[in-house]
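None of the figures in this text is laboratory data; all of them are computed from the coordinates on show. Being a predicted model, the structure only gives us computed values, none of them experimental. Cβ atoms are built from the backbone, for glycine too; each structure is taken alone.
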Structure P
Amino acid sequence: MDAIIDFLNTIFWGYVLIYGLLAVGVYFTLRLRFIQVVHFPEMLRSVFRANATDKSGITPFQALCTSLASRVGTGNIAGVAVALYLGGPGSIFWMWVVATLGMATAFAENTLAQLYKVKDDEGRYRGGPAFYIAKGLKAPWAGAVFSVCLIISFGLVFNAVQANSIADAMEGAFGLPKLGTGVVIAALAGIIIFGGIAAIARTAELVVPFMAGAYVLFAFYALITNITEVPAMLYHIVASAFGLEPAAGGVMGAVTVAMMNGVKRGLFSNEAGMGSAPNIAAVATPDPHHPVSQGFVQSLGVFIDTIVICTATALLILLADVLVPGNGVNGTQLTQAAMETYIGSAGRYFVAIAIFFFAFTSIIGNYSYAENALVFLGHGHVAGVAILRVALLGMVIWGSLQSVATVFNTADAAMGLMASINLVAIVLLSGLVAKLTKDYLDKRRAGLEPMFLASEMPELKDQIDAEIWSRR
């Protein structure tokens, strides 16, 4: 079994996804005419509008915060440090490239999730890749496979990984027992997730801006105190990415290593194209009432995750001058060493607390995705949801105590399969994404409030919920 799982991971993560995600990002960037750059102000406009009168969904800002709760995890702290250690400063430049391309991919998948959303038994919005795969491509079997993979990876195993990271950080910084940490995490998570998607969204709306803001403000402090070194450091990042500086192993070898590590860490961090964030994007009430507006919102989420937060970690490490290739200090330890340069021994506690918030919010964000997948499978009733919640909390406690490679590798394989299915789906539906985008932008240019009505695209009559897309 281990050999099969390792083989699948090699195929998915060594070939299909690394090149597939990049290719799809380039494709949507070109097809949508660099929408993530040209229309960046529209992203900000779409986030901070809110339709408080629609109780079936959550606000665009809540949807953004919930997706960031899942995206922003230990990868933003430890993952960036690993990229720097293995790939050098140039890896950060390639993370920026991946994020920029990924913004177009995220725009496409989240626009589709909005378009194909439905209402559940309690009148709340539900949707995601499984829904647009089943309805848009008429392949419900593929939607079911996607949903099962999402529940296994994001709903269960990855939450055990996040709990393990928190337990390690708390034990290392404060000497707290792992079991006790696991029980506390499970109790806190239980209070939130048993309140449903609305409670998760409200929590994310409060916690995510606080945790991300505090982290970025500290990085800003580091920039200000080392402001004279910043221009040279930015040049160092770009120069290293293109082999313009001397490097061990030759220029081309250094460029390749930087590129591969930056690409991998960037893809893992921002999740664009993975099919995860669309599950919460579909729950939002877009304002203006058009699927494209939620595409803009979640595209901004990729920007915040990588361009802002990952860059903050990178600059903290590089400006502290603690990166020593080959000395074995990487991951969380490297970030802690950088923090200690700025605030002394309190640095390790700052990192531990940051990991707690980043990883904890990932747990509740991941759960929101899994619940949507459960609804698609037809088990989104009280009993099914309760079982999922209890299983998640059990995985949190288990994960805080131990790390079993086979289980985590299985989750990687499951995520690789769901991401592959999602990439094929959004490419096949790319013509619809382009049509919706043109409709939105044409109305905006004409000075109109972009509003989508199902009657405007009669070819979608049997695919989308006409009631949702009929209100003016």
Structure Q
Amino acid sequence: MVFSTIYFTFLFLPILLGVYFLAKERYRNGILLVASIFFYAYGEPKFVFVMLLSILMNYLFALEIGAARQKHGVDGKTVKPDSRMKILLIADIACNLSIFFIFKYLDFAIGTINALAGVDFPLKNIALPIGISFFTFQALSYVIDVYRGDAAPQKNLGKVALYISLFPQLIAGPIVRYKEVAAQIDHRTVTFEDFGYGVKRFILGFGKKVLIANNMALIAEPIYGVQEPGMYPIALLWLGMITYGIQIYFDFSGYSDMAIGLGRMFGFRFEENFNYPYISKSFSEFWRRWHMSLGRWFRDYVYIPLGGSRKGTGRQVFNLFIVWLLTGIWHGANWTYIVWALSFFVGQMLEKFLVKPEKRKNPLITVLWTFVTLFGITFLWGIFTAKDLPSGLHYCACLLGIGTADIGLRSPLMIKNLQEYWFFLLTGVLFCTPIIPALDRLTDRSAFLKKAKTFVVPVAYLFIFLWAVSYLLLGAHNPFIYFNF
């Protein structure tokens, strides 16, 4: 089930809200759990058992690790984890990654072996459970936090199940860590202000997804999906990457906005997942602003445990390489994602050794590297979107005018797209910047505008919602990119 559908918006969500708030507080976790499992099973009836297995497995491992910590420590704390705890943690990680590997990477591994060894092992063609990357990482963070003593093991299986399966963030994040929501699972309240904020945040994400991302997809998909990009003008190829960059940002950040808004309606406060990444002045800054929950996860559970920057430059470079490699692998079973992620590693290394902080104080260098960053991000979408690595490299070469028969800057198809979708393209570009917060601060300086805003803003949100709903009722194109991850 997807948030940006008529079924979810006008049936599932209203019924759930009504049942949830009419019920006594002690039943609300159970209601959310049943609704979350139904939400997942609606789209993945066979694979709901994979998620349930993950829940049970991590629940039991966390209990055992917690029992070992309690036995050998004081008040559940130990100075140093004992060998039994380490074995249990390694076993839990191995079990989680085994399930993850079988469903997401087994055919990729078989295909790679076939290509390298010249053999022909048959592919298994195992379907990918939606959201497996997200709920696996959440489950792992819970057990690791118990191992570290950052969270107490939850003895109530239902609460662990609710944490892992909670429907707002189940399919596409943000990745929520147990220690951040443990207290909210036990007890939470929803004020009118919280609920109102949640509704506005949901509508904002709904509009971003349906109005901007979906319309940008109508431009981008026919362009980056061409069989032979060398037969098309460079300007059209770049338009495809620019609109894809806008599409994936509003697709994913819109979904995150909806998730954060839905969470707030039910009393949960999730961390932000995006912070205007396209205004970044460096590749490093881009990844501090893009899919922030994934970046925090890798920082806290991979980069810092490996030693971070504490063990010298060489070790830091190696640690960053591992993080970027895992980032590519996390995104999917394709060499395109690995090369895409490692390209960001190269960009980060160039920043570290060539464009050092003292150089960035120069305004000219700052402007230049901001342009390089935005150019690089847009350019690399050519690899990210490709069906395979050769296709991606060929598309990127054509973006540079290599291997293309048409280096022109005009294209009838490009002009047609701009004429039809100029408003959504312009809106997308503007909303990639923090123009709304800036206008909000500006209007707050005037008492009249501040008062007028209390009437204008609700009307604007209602307009956005009704406009987006009209698109869905008309059967408009409604893809969702991060279902693939």
Out of P, Q, choose the structure whose coordinates give mean count of other Cβ atoms within 10 Å over residues 82-89 equal to 16.5 when calculated. Q
With Cα extents along the principal axes in Å, for residues 98-345 alone coming out at 59, 42, 42, pick the structure among P, Q it was computed from. Q
18 is what came out when relative contact order in percent (Cα under 8 Å, 6 or more apart) was calculated for one structure; which of P, Q is it? Q
Comparing structures P, Q by distance in nm of label points 7 Å out along Cα→Cβ at positions 130 and 394, which one has the largest value? Q
Computing FRET efficiency 1/(1 + (r/R0)^6) of positions 194 and 434 (r between Cβ atoms, R0 = 41 Å, to 0.05) gives 0.50 for which of P, Q? P
